[in-house]
Structure 1
Amino acid sequence: MDKSSTRPRVTGRKREVVIAADRFIYWLSRHWLAVFNVAVALYVGVPFLAPVFMRAGLTGPAQVIYRVYHALCHQLAFRSWFLFGQASHYPRGLFDQLTGIDTTAYPGLQQAGEFIGNAQLGYKVALCERDVAIYGALLAGGLMYALVRTRLPRLSLASFIAFCALPIALDGLSQLFSQPPFNWLPYRESTWYLRTLTGALFGLGLAWLAYPSIDASMRATREQLSRRFGW
């Protein structure tokens, strides 16, 4: 007996739902990169609206953005970009001097995370410098991949670890473990350009590593659905 004849047939409303789901999967398999790029663009772009809203006096929408992204990022003001102020960033020592916040103690770190800004210093972006670099570079990598996807060799996992993951780990972890409550290493505070460089390398490398594999998987799914439904 043909085993396929023993399988239950999907009919009626359930069949319509299944076909609709397959159509969506087929559509996603064709447009996944555009969906990813739009999602990343929104994720990294919305935090820049927070200082814009603060500048415009729309504190309610700005506070919503800060609160939502605070669950995703530490938002330490001395590691964040600022708009509409006297500088684009304020290194830790300068930030402490200008605000009177002592960031060498935990209460001060809490205050630095909650500090939005003011008319003089400007208002911070709701993602830290490193996260802006990571997701900005991931977006740039996605846009570039759209142009060269058929000609780009895959980045090996070993290369990703060595040239993309290791730099950001060294920069971030050496900073973390050199400060309270750890104090395991000689004190160091990273800089905006190191956070940006290591974040950008990680974001670009992640796109180069993951997108070719996702593309291959989506192409296989699309071909399977095309054979099944003739789409």
Structure 2
Amino acid sequence: MKYLLSIYRWIVALAVFVEIAALVLLGMYFCRPQQILVLIRPLCRALLKLISVRVKVTGLDKFDHTRPYLIISNHESILDAFICPGYIPMFFVVLELNDHFSWPVWGYMTKKWGNIPVAKGNLKEAIKSLDKAQARLENGTSILIFPEGERTVTGEMKRFRKGAFHLAQSARADILPIAVNGLYRAKTRGDWLVRSMKVYFNFGEPLLYRDYQDWDIEDLRIWCEKRVRSLKILP
């Protein structure tokens, strides 16, 4: 039965994804991404609901929804690509591995959206990507980064990498921490099954630049990693 349910969930998810892709690919000719997001957000929520992922959101009252942030989150599942636009209440772009930009359909969508490619293991190119992200932050666009660099398969967070925090210091960005808890069980990397699951999407209070401007990069990295870990604790 679990195999049949997974097949059904994949079919449903693909059908909704086609709608999302059509909105992005066609809508970008007439509208800005910020306008298209208004239509995409309910579709992302519907996709998760239709595959039996029930999302509980906490902490929306802890931050100003009209300000730009450097958004820091753990990375649990490929479904992060739907839970984040579905429930983060502001427009944002993602610092994303450049390999993703060559994927069929998704690569073109993510490029049109304005996501920023970052090369893994290439310091010179990574610095260029951080410079682009800094410019977007300074122009008032929120940036989402997964500092672990890859998805978990156990639910345990990996050590955060420093690139995001160099960006935070350079752009003088306020940092918004988010934790996802349970999504990796719904769709685990390396496993094609899609499972029914209750997932928590927890926002923390932002860390303002004025409060960390004198910290060194390692102290900032440690604080953010500990903060996201604490947000993963179920309410």
Structure 3
Amino acid sequence: MSIFLFTDFGAADLYVGQVKAVLQQRADGVPVIDLLNEAPAFNVRASAHLLAALAGQLPPDSVTLAVVDPGVGGARDAVALNADGRWFTGPDNGLLSVAAARAGTRACWRITWRPGLLAASFHGRDLFAPVAAAIACGEFPAGRAESIAGLGVDFGAEDVGEIIYIDHYGNAATGLRAQSLARDARLVVNGHWIGFARVFSDAAAGAVFWYENSLGLVEIAANSAHAAAKLGLRIGLPFAVEAG
């Protein structure tokens, strides 16, 4: 079993290292893999759709520690989820809900256990990391959680017509699964009409296009150029689809 990290903590900041230190102490020998530590900061819905897209690439029996948690220390619950055999733990703020809604089988628990030392602003380190370690070591949920019918905040299984992630190349992944879109469709965003290309080399240098990315999502890109800068794209920006 492996533990995957999906957070908005920032790869260059000090938070990820502290989480990994807890995981090493409590689940020594279990591989810890950075899935993404640059998830859309504070944007739970965009991150939920991105996590759902990534979930299908994860191995069975893996554990994902998922934290995009602007309400940390507030009233939201802490939860664990098993979706199609893959474990997730994180805040009950919608972050896990798209992955849950799209799973064929799911079970949810409210985490009732609390550590002796719990920083109000860092549940990722003090609460979710120990729980992830316990799951990876086969010690959960006995005595630490109660079964619940479903997540308290649920964004549902439907796609979202917004930009959900922009990588350092300037490619903008959307919350729309490409299987739902005809190849002659055009995207309309910020007054620009964007047609389809299968791969980057099918477009002229600098030209903007949409394509099906490796996660199966519609992504807006430019051949050897920064599409987000060219078009003024940002996370959360909506777009329309125009039939061909």
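Compute relative contact order in percent (Cα under 8 Å, 6 or more apart) for each of 1, 2, 3 and report the one that scores greatest. Intermediate values should be presented prior to the final figure.
On the way: 1: 22; 2: 26; 3: 17.
Top value of relative contact order in percent (Cα under 8 Å, 6 or more apart), among 1, 2, 3, belongs to structure 2.
When distance in nm of label points 7 Å out along Cα→Cβ at positions 59 and 147 is computed across structures 1, 2, 3, the figure 2.9 traces back to 3.
When semi-axes √(5λ) of the Cα gyration tensor in Å is computed for each of 1, 2, 3, the one that comes out at 44, 22, 16 is 1.
In this comparison of 1, 2, 3, the computed figure -21500 for helix-only ellipticity at 222 nm (-39500 (n - 2.57) for each DSSP H run of 4 or more, over all residues; to 500) is attributed to 1.
Read-outs throughout are calculated quantities, based only on the coordinates presented, and are distinct from any laboratory measurement. Small disclaimer: the values here were computed from a predicted structure and weren't measured. Cβ atoms are built from the backbone, for glycine too; each structure is taken alone.
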